[in-house]
Each structure stands twice: as structure tokens, then as C-alpha cells.
Structure P
Amino acid sequence: MRKDNTNQIYKKSISLHKKYKGKIGVIPKCKIESLDDFKYWYTPGVAAPCREIYKQFNNVFEYTNKWNSVAIISDGSRILGLGDIGPYAGLPVMEGKALIFKYLGGVDAYPIMLKTKDPEKIIETVKIISPGFGGINLEDIEQPKCFYILDRLKKELDIPIWHDDQQGTATVNLAALINALKIVDKKINEIKIAMIGAGAANICIAKLLIKAGVISNNIIMVDSKGILHPDREDIRNNKDLYKEKWEMCKITNKERRKGGIEEAIIGTDVIIAASTPGPGIIKKEWIKKMGRDPIIFAEANPIPEIMPQEAKQAGARVVATGRSDFPNQINNSLCFPGIFRGVLDVQAKTITDEMCISAAKTIADFAEKKGINEDYIIPRMDEWEVYPLIAASVAQTAISQGVALKKISYSQLYKKAKEIIYISRKLTKIVNNFK
């Protein structure tokens, strides 16, 4: 039985964060041999690219780092499993996100914490700062406003807008499910899924799974007040505010089940839990009521809804969590660096569901070629070779959907992404040698 070493991880994390005083910084990438070089990089030479951009807006992608820059936007209202801890306490998470962007995707990402929870102010701020960025990553913003902010910005800006808690989580869950179903020999259009939690993550997961082949009526979703169904007056009476949750009430749960988590799980093939940190949210005896060879994705952080060893003891065939110290980590970091690498490289105007599905299939294919088993259904984050593959597949999908400004072949996209990511990893190691 694997020991829970969460407290030891916390202690070392505090020590490391204090030592480095943050995880990211800015390093020049241009050649500087003497102060004389600044006549090109700054005044008077810098006026020349300014003029070229003024003549033609799209030149900004050629002469500046906009082509590779992403803003990580958060108000700190929904940080991991910690909840509403605000913009200051949420900053370490966003720095970590920026670190992963750079190390695994070669993307220059900048944490921008906002001291407001007003969705209109968040939208306006993002629009105001957008000229400096090639993409926007919304992060850890509470629902329901996260849906509204994402939808508005996707409509009003012509650069990719991504909410990682929604789209990233959905993409990696789909990838994990594709291979888990191969292990238990079940088809995606025949399975029943209990979804524990009805926040931004699970609602987006449900939508993407449906697009990928899951029958919506075979999904049973549970929030803190019980199973979702059309008779839930608390949701019906607030359906304008909770329109996404109300939509789930209407399209899922064909059997019109009522009750809580225990009732939702009965007879299902899969549990996807993105809810309250455990342990004990999902009980061992409930898993025994599932169908043949249950699949359990218990993704709450920092403690899963049920610990993997308990789920296995109860009969689960495949178990995944959000943690790196257990097998089968379902983590957004497996997809967003590659996805953004791809959309930036072709200057895509948006990120579509089809691009997410393409990324999920690429992730699943990579693991399958390595040899999947019950403890390996998706790649690990250290298998960096998957990221340029994701980038190339997503970029190609963007081109085929007509949302990319650049048209580049798959082989060229893959080669470029691999080179950028390789250089970024090497630079990180070089910098570490001076620490």
C-alpha cells in the first residue's frame, strides 16, 4: 500500500519556493555582445519594426514575441482544491503554470493576477492587454462566471482563448478514457458514466465526451445537492445563472435517477470525479455496485475522492488521479503546452472542440504505442516527445477547420515544435547550472 506523503511534499515545496523566490523570470533571447547592439534592439533601430507593424498589423507576429506569448489570467477565486484564496495566494499556481508552458511547450507565459472578481472587469482587462499576447489562458476562475467570461472573450477576440479548468481537463480525461476503455474492452458509445461534481471541469468534460461518442443520456451527474435531473427546482429556478448545469439536467440521466453519489454510481462503468478533496467522498462499498471492471478517475486535489488502493481493493480495474505520485496522473499539463504550441505556430484564431479531440487522440495513441496497461493509460509529463506530436496534430486540425492564418505541413509543424521545446528544456538546464 502506497503511503500518503502529502505533508512531506508540502514541507519541501515551501523550502524550494522560499529559496528561489518564485519559479520564473525573463531571459533575453537576442544576441548581445556589447552595448553597441542596443542600437538595433532599442533606439534608434527599434523604430524600423514599429513602422512595419504600423503599416500592416499582422507584422507584429513577425517582429515581436506576440507569436509565442500567452497571458495566464486568474482572479484567484477557484484555486486547485483550495477554493477562493485570492490573487496573491493564487500566484504560486500561476507561476507554476508559466513554468510548465515554457518547459514542456516552449511557450512564454506570464501570470497576471487580477484584483477583481467582477466578470465584466475581467473581460475588459483581458481585451485591453490582448495586443501583447498571442493567446489567453484563463485559470482558476469560479463558476458560473468562468463560462460567461470564456464565451464572451472567444467571441470578442481573434486570438485563442482557453480555460484550462474546462478544456484542458476535458481533453486529458478523454485521452485517459480512450485507453482505459481498451483495457476493459468496452466501447465509448455503450458505457454509463457517473460524474461526481458539476463544476466547470465536469461540465466541460461531459460536453467533450458527448462530442467524442458518449451517449448523453448515459451520463449521471451529481453536484453537492444530489443527482442532476429536470425536476431539480433549485437549478430550474436559477437556470439563467446556471445555464450550463441546467443543460446537463435536460440532456443527461435518461433513467431520471434521484439521490446522491451512491445512487448515481450504481451499475455504471466509469466514475469521473472532480469534486471535493477526499478521502471518503467515494466509499469502497459503492464501487462494488458498479458494472464489470470499473474505471475510476478520482481527480480532486490534493487528496482524491477515494485513494487508489481503496478503489482497487473494492474491485476497480483502472484507477487514475490528479497526482503525480500515483499511476495514471490525469493532469492538464499533459495537453495545454502542446495545444498552445500548435495554435501559436499557425496563428489560430480560436481553439475548437475538434482540436481538443485531436489532442486527446494523439495523447492516447502515444501511450498505446508505448504499451498501455492498468497502470499506464496516458503518458507521464516527463515523456516530452508527446508534446510536439500534440502541437502538430492540433495545428493541422486548425488549418483544416479554416481557423489558422498560416498553412504549414504536418512534418514542418512537428519539426518546428520539437526544436522549440527541445531548446526550451536545454535552456532550463543551463540556467539550473548557475543556481
Structure Q
Amino acid sequence: MLSIIVDYVENNSQDKDLIPGQEQIERSKNKRASLVVCPSSLTLNWQNEAKKFTKELNTLVIKGNLAEREIQISKIDEYDLIITSYDLLKRDIDLYVEKDYQFRYIIADEAQYLKNSNTQNAKSIKQIKADTRYALTGTPIENSLAELWSIFDFIMPGYLFTYKKFKSMYEMPIVKEENEDIMAKLKMLIEPFVLRRTKKEVLTELPDKTVTILNNEMGEEQKNIYLNYLAQAKQEIAEEIDLNGYERSQMQILSALTRLRQICCHPSLFIENYEGASSKLEQCMEIVQDATKSGHKILLFSGYTSMFEFIEKELKEREIPYFKLTGSTKVEERIELVEEFNQNPEIKIFLISLKAGGTGLNLTGADMVIHYDPWWNASAENQATDRAYRIGQKKNVQVYKLITKNSIEEKIYELQQKKAKLIDNMLSTKTSFISKLSKDEIMNLFS
């Protein structure tokens, strides 16, 4: 995992050499609060960790309806640490601005939430005043260098110029031309402000992690469905691009690619009355059954929550106890499920949607991870894997990535490998990402 911490001090604050861990020591000198902004699913995690390690800190999680939040925000001065979510911050930003409060620290956790500088998430947090700013993320670049620029725009406004200038000076030469000289110049600019933390550096006693690609081949019926839809989609997308242009065809392209990926997972995801098999589901259940009988506990991730319906049916038939976590799972319930899964040896498998459970969970009770379907950027998969492979893990961790042969899934995996070089060179980590795809790359997915 990569963690990026970018430190920028405004107004030449005398506390500029202070690090967050010293806050409880220095509280008496400066009673101003610090602000943590994070995904809503992590707000209680932050409060719990604060209580665990810094019991002296008086913390407040901003929550409730608007009237309740107005009262809470009006009492910021009474607390040391304020915790709110990106979603609530953008709703409440006027309250913070009207108060004209200067926080001591502002910490953007999972700062990839700021990757699009045009979103309200990014615009809102950039209006908050603070002496020192930190951005914490395992994926500073998920899809394009524009995301790195947006994070720096929060930490150090103007340091990497306007986005228009950054794009012409750095992003285009690096991404499109693979200009290594320009890449080196950008790396030189950002290195002084990036603190990298890799597991090998800080967790020397962490057990081994083995990643295995497991291929499966579609059966005859599933294969015919896939090939027929592939031919149809390829023709329709080509006509769509000729008629409306590549940029205006993005939604149709994404829809077609999604259908192909769903067929690989299980044709029933969008084909009614399909009664055939799914080779991937059969392969997955073989792994699950063998692993649970051998005493392993499993995290199973998928980008499609609807896929869990089919997996759950199979688990129930095999009488394998499981938990499930999706975007609809309440924050309080998430914490309860995590604690129960880690402690209860009878719960063998945890079904987790990649988007909802890819960050902020400590699930070291598991020693096996299954990625049912590949995501566009491997960094999201890596972060999901790290729910099990993190501090506290005592067992070796086995990771399986299920890839359907002769399908779009193979091409997604190839793209992950192709795009890995840029992020490796830029930040010297193992993180990889999928950049914005060109027209040729898109059409190759339909080949």
C-alpha cells in the first residue's frame, strides 16, 4: 500500500514542524480544533481510534440532520478533533465559511475523493482554512495524473500551476508521449512533499502474500452468449462513434463493456430466464468450499453487488455461514460485522462490494482474498486486498484473481499491467492504475 502525506503550512504558522501525533502534547498551547474529513463509513473508525490511542482528545463526529449539525458546528471550539464526511462537508460548507474558522490541522483521509477538482467534494474542502494540511491516500493516482494535481491543489494551491498548464506541461507529454524527461521533472517537483509508506518498509514481520491468477473457460452456452453480444456491441459502438464522435459515445461504450463483464461473471446479471451455468461461479465455489473446509476465512470482493445474490444462494446450499457488506450497510452495522467476523471462527466468508468495502476496514481475521471480477484499476483491488493484509495479520495471505479466458477480463488485466509503468516511475510504488483510455484502446477491448 502507498500512503501519501503532503504537508503545506499556510501563514507561516509557528506550529509548522508539528506532526499530528504531537497534538495531544501541544493542546494546551493552542486550543483550536483540527478537522478530519473522510468517507462517511470511516467517521466512527476515526473516533474509535482517537479514543484508543489519545484518550485525552475531546472528539466530535458531525452527524444528524441539518439542525443538529448546525449546533455541533457552532460548538467546534469546545473540541480538539472534529470528524466529518465528504458528503456532509459539502452540505455544511456555508456554515464553516460563515464561521471563518481557522483549524489547526485539516486531514483529508482517502484523499482520492478529491481526484476530480470539479466535484463539490474537492471544491468544498478547499474552502476550509487551516494552518497545516495533510492528504492521506493509498491511491493518489487511480485513473489520470489530473487526480494527483487535484490533491496538490488542496495541499498547495498553485504549486503545480493551473490544471490547464499542468496538463500541457506534464500530463499530456507523460501519458500520451511517455516522455521520461518530463516525468522526471514532475517527480522532482512532488517528491519533497510526499511521504511514502510501503508495507515492506514498516511491517518487516508481516507474513507472506501470494497473488495467483486463476483462469476459467466459459461453457458452450455462456460462450455463445458472450460472442454474440461481442459482435453486436462492436458493430453498434463503431456506428455510434462514427455518428456522434468518440467523446459523445462514452456512456454507450461503458454500457457495452459492462454487459461483457457481466456475462463473464454470470449471464443472469442482465439476461432474464437464463438457466445455464457460469464457469466463474463454479470455479469460485470450488475454491470457497475447499478453503473453508481447510479452516480458511475468506474476503470475497466483487464490483457487482447483484452478483452476491447468486453467490449467497450457493453458500446457503452448502451451509457456509457468511456476512455481506455493501453500500447500503449502515456505518454502525459495518463495525459490528467487522468485529464479529474477526472474532467468530464460524463465519467463514465475507462478501464485500469493492466500492463500499475497499477501504477503511481491518479484516485480519481472513487469510484468503478472492477478487471475483477484475476492476479497471488494480489500485482499487490492492486496497481491497489490504483489508486482510495489514498490521495484525499473523497468517500468510493467499489472493486469487478470477479471470475468464478469451474475454474482456483478460484485456482489462493486460491494461492494468501496461499502465503500471507510469505510476511506478512517478511514485516508486507497486500501485498500478488505468489511465483514460484512447479510442484505439477502447476498440481493442471489443476485439
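Which one of P, Q has mean count of other Cβ atoms within 10 Å over residues 33-40, as calculated from the coordinates, equal to 22.0?
Q
Identify which of structures P, Q gives the largest calculated value of mean count of other Cβ atoms within 10 Å over residues 97-104.
The maximum falls on structure P.
The value 27 for percent of Cα pairs over 21 Å apart, for residues 121-184 alone was derived from one model only; which of P, Q is it?
Computed on structure Q.
Which one of P, Q has Rg and Dmax of the Cα atoms in Å, as calculated from the coordinates, equal to 22.2, 74? Walk me through the intermediate numbers first.
Numbers: P: 22.2, 74; Q: 23.3, 72.
Answer for the origin of the read-out: P.
Compare distance in nm of label points 7 Å out along Cα→Cβ at positions 105 and 225 across structures P, Q and report the one with the greatest value.
The maximum falls on structure Q.
The value 3.9 for distance in nm of label points 7 Å out along Cα→Cβ at positions 129 and 353 was derived from one model only; which of P, Q is it?
Values: P: 3.0; Q: 3.9.
This value belongs to structure Q.
Laboratory data are not the source of any read-out in this text; all were calculated from the coordinates shown. In this text, all values refer to a predicted model and were calculated from it rather than measured experimentally. Cβ atoms are built from the backbone, for glycine too; each structure is taken alone.
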